[in-house]
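Student: Each structure below appears as C-alpha cells.
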Structure I
Amino acid sequence: MVCTEKALMDFGIATQVVAALEKAGLTVLVYDKCVADAPSRICDEGVVFARENKVDGIVAVGGGSTIDTGKAIDLVLSMGGTTIADYYHVAEPEHKVKIIAIPTTSGTGSENTPCAVICDAVTGRKEIPIFRADLALADPVLTYTVPAKVTAATGLDVLAHCAEAITNRNYNAYANIVAKEGIRLTMKYLKTACEKPKNVEAREKMALAANLGGQAIAETGCSIGHSFSQTFGAMNHIPHGLGCAWALPSCMTYTAKYGRREDLAETADAMGVAYKDSDDAMVIAKAISDVLVAFMKELGVVSIKDMGYTLEDCLKSADLFQYDAAFANAPGKPSVEEAREYIKDTYFIYQ
C-alpha cells in the first residue's frame with residue numbers, strides 16, 4: 001500500500017513511487033486520503049483499507065503528517081486493533097507489516113523518529129504513538145516542486161528540532177553532534193533552497209539536515225517550542241513547521257532562564273552567532289533569537305499577528321501544554337503560568 005496525499009498523486013510525485021513498485025512486480029494499492037495534522041480518523045480508515053485489501057507492506061510518501069499516518073496505520077495493524085486511539089504512548093510493538101518512509105519535504109524528520117504525531121478526533125489534542133519506519137529513503141529530487149513558503153517553514157522545523165534537541169533537559173552528546181550539523185546545513189542552504197528550488201546541492205543538504213534533525217530528537221525529544229506548535233497548531237490547523245518557526249526564538253530565551261549556558265553556546269556556535277566568553281546565558285539566547293528573527297524575515301515567514309491571530313487566541317493553548325509530550329523536556333519545571341508567559345514572548349518576539 002502506498003500511503004500518500006491526493007495532491008502528490010495529481011502532481012506526479014507519489015506516482016513515481018507507484019511506478020517503481022509496479023516495475024518490481026508488486027501489486028500496488030494507493031491510499032491517498034492523508035492530510036495535514038494526521039487525523040486519527042484518517043489513520044483508522046487506512047487500517048480498514050489495508051485489512052480489506054490484505055496489505056503486506058506500506059510505503060508512506062509525503063510530508064511528516066503522511067509518514068505519521070502510515071506509521072499509525074502500521075502500528076494498529078501490528079497490534080491487531082481497530083483504532084490508533086488505543087495505542088497512544090504504548091511501547092513500540094513488533095512490526096508485523098513493514099513500512100518504508102519516503103519524505104517529500106525537508107523538515108519533520110519523521111522518517112527517522114521513533115514516533116508519530118496524530119491529531120485525536122475526539123479531544124483535538126496531538127498524541128504520540130511510538131512507532132518507527134523500517135527503512136527511510138530520502139530522495140531530494142522529490143522536494144524540487146515544494147513551494148518556497150513550504151520549503152521555508154519545513155526548513156525552520158529542522159532548525160527547531162536541532163536547537164531544541166541541544167537545549168532541552170535531556171543532554172545527549174551524540175544528539176548534539178548531529179543537531180549542530182543540522183543547524184549548520186540549514187543556515188547555509190535553506191535560503192537557496194527557497195529561492196532556487198531545483199538547486200541540487202541545496203536540496204540535498206536540506207534533505208540531510210532534516211534527516212539529522214530527526215535523529216537528534218529521536219535521542220532527546222523536543223522542547224517547549226514544539227508544545228506551542230503542537231497545541232496551538234492542533235487548535236487552528238497551523239502547519240507544523242510554521243508553528244515551530246514562530247516558537248523557536250522565544251524557546252531560546254526561555255532556555256536561558258532555566259537551562260544550561262553551554263547548550264545555548266553550542267547552538268550559537270552552530271548558527272554562527274557571535275558572543276563573548278563573559279556573556280551570560282540570556283545574552284547568548286537573545287543573540288540567537290535576533291538572528292532567528294532576521295532569518296525568518298529574510299525567508300518571508302508570516303507572523304502570528306499577520307496570520308490574523310491575537311494574543312488571546314494564542315493563550316488558549318496554554319492549558320494544553322501539560323498534555324504535550326515535549327513539555328516535560330523543557331528545562332526547569334514549567335507550569336501553566338510559565339506556559340502563558342512563554343506564549344506572550346512568542347507572540348511579540350516576531351512581528
Structure II
Amino acid sequence: MPELRQDPTTNEWVIIARERAKRPYDFLLDREVRLLPDHVEDCPFCPGNERLTPPEISVYHRDSDRSNWIIRIIPNMFPALTPKTTTEEKLVDSHFKARGGFGFHEVIIESPRHNETLSEMDELHVALLIQAYRDRYAVLSGDARVKMIIIFRNHGVTAGTSLEHPHSQIVASPVVSACAEKKSEIAGSYYNRTGRCLYCDINRWEIESGSRLVFGNDKFAVFNPFASRYPFEMWISPKNHQASFGNIEPADISELGKVLRESIRRMNSLLANPDYNYVFHTAPVEEENAKHLHWYVQIVPRIWTVAGFEIGSGIYINTIVPEDSAKFMREV
C-alpha cells in the first residue's frame with residue numbers, strides 16, 4: 001500500500017508509492033552513450049583556451065609546478081546575479097516588490113581534462129575541489145551584502161548543464177530564500193522544545209536504524225532520507241554539529257572528498273552514470289554558528305520526471321522505497 005511520509009526538516013509530505021515500487025534497472029534511461037575526448041579545441045574550459053573566459057578569480061595547482069592548473073575559478077559569463085548592480089529595493093506597478101540583482105555567480109572548473117568525472121578523480125584532487133569550495137565560501141561570506149551561499153553541481157543535460165567540461169558553481173545572494181527560512185524556523189522550534197539540533201538527531205536516528213544508511217566514516221554519514229522526494233536521493237551529513245559548511249575543519253575536507261566521491265561512484269555503478277545534481281545546504285551567512293542548523297550535501301540523480309500532481313500539490317511521489325534504495329546502494 002502507498003504511504004505518506006513527512007520530512008521533519010520541512011514538514012512537507014512525500015508519497016512513497018509502494019504499489020509502483022521499482023528496481024534500479026527500471027530507472028535506466030535508453031540513451032546514446034557519448035565518449036568524450038580529453039581535450040576539445042573550442043571548449044572555453046579546456047587548457048589553452050583561458051582567453052575565452054573572464055579572468056580567473058583563483059587557480060589551484062597540484063604541486064610546485066605552477067605551469068599547469070588543476071582547478072580554475074572564474075566569474076560566470078552569464079550570471080544569475082552580478083556585483084555590478086545594487087541591492088536597492090523598489091515597487092513595481094505600485095504593488096510588487098523588486099530589488100537590484102546584486103550577487104556573485106562563479107564557476108569552478110574542476111579539471112583540465114574535458115572528460116574527467118568526479119568519480120574518476122583521485123582523492124587529492126577531490127579534496128582540493130572541496131578546499132576550493134571552502135575558500136570561495138570564506139571570501140564571499142565576508143561581503144556584508146551576502147546573506148546566502150549555494151554551492152552546487154549540475155552534471156548532464158537533464159540536470160541543467162550547458163557545458164560538458166566538469167564544473168560546479170557558487171551563487172552568493174543578498175536574500176535568504178523562503179525555503180531556507182522555513183527550514184531554519186522548523187529547526188529552531190525543535191531546538192527550543194528539545195535543546196537539541198534536529199539534524200544531529202536525524203543523523204543519530206538513521207545510524208541507529210541502519211535501514212536507510214548507505215555507508216559512512218568517522219566524520220560523515222550517508223543515507224537515503226526517510227521522506228526522500230526523489231528516487232535514490234542521498235544526504236551526506238557531518239556527524240559533529242556544524243551549522244555552516246564554511247566552518248568545516250581542515251582535517252575533515254579530505255574525508256568529505258572521499259565520501260562524496262564514493263557516493264557518486266555508487267550511484268553511477270547502480271544507475272549507469274545518470275545525470276545528477278548535488279547541492280550544499282548550509283546555514284544563511286548570519287546564522288553560521290547557529291545551534292539549531294546543520295549543513296549537509298544532497299545528491300539527486302535525475303531519473304524522474306516532475307508531473308502535474310507535484311506541480312499542483314507540492315507533494316512529490318517517490319516510486320522507490322528509501323529503505324530499498326539504500327539497500328541497493330549498500331550492495332554496490
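Any read-out appearing in this document is the output of simple, stated calculations on the displayed coordinates, not a laboratory observation. Values in this document were obtained by computation on a predicted structure and should not be read as measured data. Cβ atoms are built from the backbone, for glycine too; each structure is taken alone.
Student: Quick check for you: by percent of Cα pairs over 20 Å apart, for residues 159-302 alone, which of I, II is greatest? Walk me through the numbers on the way to the answer.
Tutor: Details: I: 45; II: 51.
Result for percent of Cα pairs over 20 Å apart, for residues 159-302 alone over I, II: largest is II.
Student: When you work out mean projected area of the Cα convex hull in nm² for each of the structures I, II, which one comes out largest?
Tutor: Values: I: 16.2; II: 19.2.
Largest calculated value belongs to II.
Student: Right, here's the next one. Taking -17500 as the value of helix-only ellipticity at 222 nm (-39500 (n - 2.57) for each DSSP H run of 4 or more, over all residues; to 500) derived from one of the structures shown (I, II), identify that structure. Working shown, then result.
Tutor: Working: I: -17500; II: -8500.
Comparing all candidates, it corresponds to I.
Student: On distance in nm of label points 7 Å out along Cα→Cβ at positions 119 and 279, which of the structures labelled I, II is highest? Walk me through the numbers on the way to the answer.
Tutor: Values: I: 3.8; II: 2.3.
Max of distance in nm of label points 7 Å out along Cα→Cβ at positions 119 and 279: I.
Student: Any idea which of I, II comes out highest on FRET efficiency 1/(1 + (r/R0)^6) of positions 71 and 87 (r between Cβ atoms, R0 = 25 Å, to 0.05)? Please report the intermediate quantities before stating the final value.
Tutor: Details: I: 1.00; II: 0.25.
Largest one: structure I.
Student: Of the structures labelled I, II, one was used to calculate mean count of other Cβ atoms within 10 Å over residues 295-302, giving 21.2. Name it. Can you show the working numbers first?
Tutor: Numbers: I: 16.4; II: 21.2.
Source structure: II.
Student: Follow-up question, since we're still on this one. Once percent of Cα pairs over 15 Å apart, for residues 223-262 alone is calculated for all of I, II, which comes out largest? Kindly include the intermediate steps, with their values, before the conclusion.
Tutor: Values: I: 38; II: 50.
Structure II comes out on top.
Student: Taking relative contact order in percent (Cα under 8 Å, 6 or more apart) as the criterion, which structure among I, II has the greatest value? The partial results should precede the final answer.
Tutor: On the way: I: 15; II: 22.
Once relative contact order in percent (Cα under 8 Å, 6 or more apart) is worked out for each structure, II has the highest.
Student: Still on this structure, please answer the following. Of structures I, II, which gives 0.40 when FRET efficiency 1/(1 + (r/R0)^6) of positions 55 and 143 (r between Cβ atoms, R0 = 25 Å, to 0.05) is computed from the coordinates?
Tutor: Numbers: I: 0.40; II: 0.85.
This figure was derived from I.
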